[in-house]
Structure 1
């Protein structure tokens, strides 16, 4: 096989590996938004840490309930400080294979409760998609959207 043919084959393989996230048509963001909407619809189940524990157990979602002391001992990196009460951390698996491979394999949910076990803060996070704006046009290419 000549060098030029190997080079063309290599470039083709790289392009084929990079193309799938360009054609998600917003599926990754839709999955993220769906989890946020589902939480909003099921907010009655998430008002207390015990309810959130039952909610995520029933859905089969991996999660942890940290007491205030446990949170202080092993505080998550993306948490600036532990609150006054329990912290529920859930890792909702991403279903779309392209999103899972190229963007993020889980949607992270953090629910912070106060000393009376009332929900005071909720965060839903997923790695953001990447955008490449095309200069001199109003067009942008979204990767993993």
Structure 2
């Protein structure tokens, strides 16, 4: 099951995605589809069974990029090229012989929240029952 949540911090806030290989492959596929046809995508609706507390939308962007906190929801503002490159890097976390790993995504836009995608680094209940 794919899980995501904002991890607030005064110094190093982070937006965290956690999942197994199949979950991360699904996320990469969603980003690849967005790269082909950029339009607003609600991640929780687009990937059934996803667990989250605050909604996330992937939105086409051409001036302000990156993960943004909009108060009651989050928005990952990307262009098609960025989404495709992020999907390619997520794919590197999905091979069967990869037991754990992560990558952090930033597109270099001032004020963006870094996005971490992780496999095998957290317990299955992290972001679900803890906190």
Structure 3
């Protein structure tokens, strides 16, 4: 079951973000308090989306917002996190795309860490294409 997240889902989302952070090898340290505030702000925003999936306790989520690119004011949906341990990843993705269309977005943006072959294959099969890569240097 896919549904919009509520305040009671925030702790589970923070735990999933920690799992995503660890599995993706993200170099920026994760602060659970910041994640919690960010998720709650997205839920409260008219241009934010936080979905969860799972039978009772959430085991998947997708968080996004509407923004713009640096070269145009055309609205673009921006994914901030996507995780599914229970097999609902594709359904979360499709619901996100539906939401992005409803928001009038020109495009939907997804990000994957290096080596995320499964996620990349899912995105390619669903019409996404690689548009850019981000490079990070820890200072």
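We did not get these values from a lab; they are worked out from the coordinates using the rules stated. Quantities reported herein were computed from a predicted structural model and do not represent experimental measurements. Cβ atoms are built from the backbone, for glycine too; each structure is taken alone.
One of 1, 2, 3 was used to compute FRET efficiency 1/(1 + (r/R0)^6) of positions 33 and 121 (r between Cβ atoms, R0 = 25 Å, to 0.05), and the answer was 0.45. Which one was it? Value 0.45 for FRET efficiency 1/(1 + (r/R0)^6) of positions 33 and 121 (r between Cβ atoms, R0 = 25 Å, to 0.05) corresponds to 2 out of 1, 2, 3.
Suppose distance in nm of label points 7 Å out along Cα→Cβ at positions 73 and 89 works out to 1.4; of 1, 2, 3, which structure was it derived from? Label of the originating structure: 1.
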